[in-house]
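The data blocks that follow each hold one structure.
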Structure I
Amino acid sequence: MTGHDTEHHAVPARTNMLVWAALMMLTAITVGVTAYDFGFLNVVVALSVATTKAGLVILWFMHLRYEGRVIRLMVFTAFVILAIAIGFTFFDVAYR
């Protein structure tokens, strides 16, 4: 067989544990920031932490880090389009 099916990426257990620890730390940050009122920035802070966590999961646990540039660009483009769509919803809230 040739192609992508023959490639395997063994990620060291230490790396997985470090990524897991980072995800747990970001989860603690998510819970911690709920005690503070950032005003209209509450959503921005929550989405920033959630995006960081999603990025870690996609890069390491879904092995995007080992994919080619085209696949990375497609995933990045999807995130940009999602961010734009979410950003447009804030216009509705801002101009009420």
Structure II
Amino acid sequence: MSLTLEQVRRVAHLARIEISEVEADSTLGHLNEIFALIETMQAVDTSGVEPMAHAQDVAQRLRADRVTESDEVAQRTAFQAIAPETEAGLYLVPKVIE
């Protein structure tokens, strides 16, 4: 597939992009090169290749899901001591939706 100069101008018009004749010619060349590359890639036989989520077979290292605070009640109390209003361990905030 290759584009024509008129198609490049039409796409630029639809995208509301002002494009000069020199830019249109240059863009036409670049787009046709991209389409040629896509056609080359589509010609490759991938019938025996399994789809993959990532190009490298790596596993993400995650930290252990464990409690790191020794006294969470004291920590919460310290945080809530500076809050304007709290009740039953919860922060009270102004109503924003009526």
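The numbers here are math on the coordinates, done by the rules we state, and not lab data. As the structure is a computational prediction, the values presented were derived from the model and not from experiment. Cβ atoms are built from the backbone, for glycine too; each structure is taken alone.
In this comparison of I, II, the computed figure 4.5 for distance in nm of label points 7 Å out along Cα→Cβ at positions 24 and 56 is attributed to II. From which structure (I, II) was distance in nm of label points 7 Å out along Cα→Cβ at positions 8 and 88 calculated, if the value obtained is 4.5? Matching structure: I.
In this comparison of I, II, the computed figure 0.80 for FRET efficiency 1/(1 + (r/R0)^6) of positions 16 and 80 (r between Cβ atoms, R0 = 35 Å, to 0.05) is attributed to I. Here Cα extents along the principal axes in Å was calculated and came to 59, 28, 13; which of the structures I, II was it taken from? Derived from I, not from the others. In this comparison of I, II, the computed figure -22500 for helix-only ellipticity at 222 nm (-39500 (n - 2.57) for each DSSP H run of 4 or more, over all residues; to 500) is attributed to I.
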